Structure I
Amino acid sequence: MKKQMGITTITEDPTIDLALDTLRINKQALVFVNSKRSAEKTAEDISKKIKLEGQQKVELEQLGEQALHALAKPTKQCERLASCIKKGIAFHNAGLVQEQKELIEDSFRAGKIKIICCTPTLAAGVDLPSFRTILKDLKRFSSPQGMVWISVLEYEQMAGRSGRPRYDTYGEAIAIASSEKEKENIFEKYVCGTPEEIYSKLAVEPVLRTYILSLIAAEFVTNKQE
C-alpha cells in the first residue's frame with residue numbers, strides 16, 4: 001500500500017511515515033489510536049522527527065507555552081503536550097483540560113498544528129480540516145474478550161473526518177495493517193462492511209436516570225417542564 005501511494009519509508013513505523021508524508025504535501029491529519037497513552041506516545045514519536053525554524057517555530061513555541069500553563073501548576077502531561085505542540089504535533093484525549101483541547105482544535109483549524117493524535121472521542125461532533133485520517137488501531141480492549149475489532153459504524157465515523165467539504169475536495173482514510181492477511185480482513189470488514197443499526201442507550205432505565213441526573217447537576221435543566 002505504501003508503495004502504491006508513493007509514501008517514502010523513513011522509519012520502521014508506518015504511522016510516523018504517513019504523518020511525515022502529510023507534512024511533506026503540506027496537509028493535515030488526524031491519527032486515531034485506541035488509548036490515551038498511545039495518543040501521547042504516537043504524538044511524541046512523530047514530533048521527534050521534526051525540525052522547524054523561522055516564524056513557524058516562534059508561533060508554535062508560543063502555543064506550546066499556552067498549553068503548558070493551562071493549569072496553574074503544569075503536570076508531566078502538560079509538559080509532554082507543550083513539547084509536541086512546539087513541533088506542530090498534538091495529542092487530544094480525555095486527560096486534557098478544556099482550555100488545552102480548544103487550543104489544539106483552534107490551532108489545527110488555523111493550520112498551525114498539522115497532526116493530532118487522538119482517541120475516537122474526537123471523531124464525533126468536531127469539524128476539522130483533516131485531509132488524511134490515519135487509523136493506527138482498529139482493535140480496542142474490551143473485558144472479558146480482550147482485544148476486539150471496533151464497529152463498522154465507528155470506523156466510518158473516524159474515516160469520515162477526512163476530506164470535509166469546507167476544507168478539501170477529497171480526503172484519504174488509511175488503516176494500518178500488520179500483515180497481508182490483516183489487510184484483507186480490514187478491507188472486507190470495514191470497506192465492504194455494512195454499518196450496524198443505531199439504537200439509543202437511553203432506553204435502558206439506569207442509563208436514562210444517570211443522564212437526567214447529569215443534566216440536573218450541570219444545571220442544563222432546572223425544573224420538571226425542562
Structure II
Amino acid sequence: MTIAEAVRNYVETHPFIEEGLTDGIINYSGLARRIQPLIQEQCTQPVREAAIIMALKRLSPSYYYQVSAGIKKFLNRLGQFTVRYDIHDYTFKNSPGLIGKQGQVFSYVAQHRDLFYSFSQGIHESTVIASRQMHEYIMNMFKREELLAHKGHLAALTIMLPKDNTEISGIYYFIFKELAWQNINVVEVISTTNEFTLVVGEEDVEQSFRLIRRLKGS
C-alpha cells in the first residue's frame with residue numbers, strides 16, 4: 001500500500017478530521033506525527049512526516065466535504081419537532097422494585113395521553129424523565145427506592161428522524177457540536193430508532209429549537 005492510500009484510508013475512517021483540516025484548526029505537522037506509526041504499519045517503505053503531510057494536502061477539498069455535505073442533506077429531511085415543557089429528570093439506583101414497577105407506571109401513562117414518561121435502565125442506575133404532573137406519583141411509586149439525583153425546570157425537544165438515520169455516520173456528533181458551540185448543556189438524550197429527544201434546561205429550549213430548525217434548513 002502506498003503512503004497516499006494509507007493516509008486516505010485513515011481519513012475515511014476518521015471522517016471528522018476532514019472538518020478540522022478544512023477549517024484550518026488541525027495542524028498538518030501535528031496530525032502527521034500522530035498518525036505516522038499507523039501509516040508505517042500499512043506501508044513497506046519508510047514513512048516520513050513530510051510524505052504524510054503531502055498526502056494530506058493532496059486530498060481534494062471536494063473529498064473533505066463529502067461527509068459534512070451528506071449529513072447536511074440528511075438534516076434537510078428531519079421530520080416533525082415536538083417541544084414539551086415542565087419536564088423532570090430522576091436518577092434511581094437499580095433495584096428489582098424499580099424495574100418491576102415500570103409496568104404499572106406505563107399503564108398509568110397510557111391512561112393519561114398528555115403525560116410524557118421515559119425510562120432508561122443502565123448497569124447500576126436508571127433514569128426517569130417525566131412530566132412535572134407526575135412528580136408526586138413518581139415519588140410515591142418509588143418511595144422505597146434510592147433517589148440519586150433529581151432536576152426540574154427542563155424541556156424535551158423531540159425530533160423525528162428519517163428511516164435511514166442508522167446508516168449515516170456522524171449525525172449525533174454534528175448536532176451535539178452545534179449545541180456545544182452555542183453553550184447549550186444537554187442534560188439527557190433519549191433515542192429510539194426513528195426518534196431523537198434532547199432534554200435541556202427550559203432556558204435553553206428556544207435556542208435549541210431555533211438551532212435545529214436552522215440545521216434542517218441549511
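Read-outs throughout are calculated quantities, based only on the coordinates presented, and are distinct from any laboratory measurement. Keep in mind that what you see is a predicted model, and the values were worked out from it rather than measured. Cβ atoms are built from the backbone, for glycine too; each structure is taken alone.
Data table
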item	result
Structures I, II, by distance in nm of label points 7 Å out along Cα→Cβ at positions 59 and 115: label with the highest value	II
Distance in nm of label points 7 Å out along Cα→Cβ at positions 131 and 171 - structure with the largest value, from I, II	II
Of the structures I, II, the one that 4.2 was derived from, the read-out being distance in nm of label points 7 Å out along Cα→Cβ at positions 11 and 187	II
Distance in nm of label points 7 Å out along Cα→Cβ at positions 75 and 147 derived as 2.7 - corresponding label from I, II	I
Which of I, II yields 1.34 [Cα Rg over 2.2 N^0.38 Å, calculated]	II
For distance in nm of label points 7 Å out along Cα→Cβ at positions 163 and 203 computed as 4.3, the structure of I, II it came from	II
Structure with the greatest value (metric distance in nm of label points 7 Å out along Cα→Cβ at positions 107 and 123, set I, II)	II
